[in-house]
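These are the structures in question, set out in turn.
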Structure P
Amino acid sequence: MPGFHPKRILVVEDDPMAAMLTSEMLRDLGHWVVGPCHNLEDGLAAVTAGGIDIALLDFALGPDTDAVPIAQALAEKQVPFAFATGKDLDGISALYSGRPVISKPVAPSEIQAVIVGLTGSGALH
């Protein structure tokens, strides 16, 4: 597709099955997946390593952990990101309330719309 530029997309998702499905959807859309990272520490390490165009973050990364530190690190590096959650959206802080949120389970069309919204770049189909 003319004008299509694959993106390096960081996936942070604590559920291995959801991470695998999201990663497959991104690859099917023609993008490269960084990770997936399943916890806060690995997500922060991936952000520190760099080379990320955008990120999809599961908001809740376990019973007592959220993705806010990863979101803060991405914001500092000016890397666009969106949250994915199957939980109540009230947990997303006011600081990030303007960020795109995808409800789980995610669909390829939702992921594609978020990518376009964050970067202006579509997908292969």
Structure Q
Amino acid sequence: MPTLDTVVINDGQGTPVAHDFDPVILQGGKAKWADRAPAVPAGFLTISREIQEPSGQRAAYKISDGFYLPVVEEVDGSDTVVRYNSTKVEFNVNPNSTLQERKDQYAYLQNWLANADVKDSFLNLTPFF
């Protein structure tokens, strides 16, 4: 079982910079980490992971990952969040799935994001045609 420890994630700079995301919260099935390097707390980069077990009408595990990436700039002498980007990834996993099925599900997402056309579409904000 994974433990809630500091996670180091590289950014997308030409020379990648490692960011330390320290644990912030662990509550039930939800965990959150923050890169506290920005000068203002509103500028902290955060990552979250929540796992909800099947219940009621939801027959599958729901696993959600989130990334919140604020942009801090100096405005009138104060560090201010001027915009943000965010990402949400959601897996729905049947409790009867096999380990191999879950490996495939994870690999499909990982390889989709690594696909050159998908990456180009995202980076240049262009749709497929």
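Here, each number is a calculation from the coordinates, and none is a lab measurement. Not measured: the values here are computed from a predicted model.
Quick notes
- Structure with the greatest value (metric Kirkwood radius over Cα pairs in Å, for residues 61-100 alone, set P, Q): Q
- For -10500 (helix-only ellipticity at 222 nm (-39500 (n - 2.57) for each DSSP H run of 4 or more, over all residues; to 500), calculated) the corresponding structure among P, Q: P
- Highest-scoring label, criterion being relative contact order in percent (Cα under 8 Å, 6 or more apart), among P, Q: P
- Answer label among P, Q for the case where semi-axes √(5λ) of the Cα gyration tensor in Å, calculated from the coordinates, equals 21, 15, 14: P
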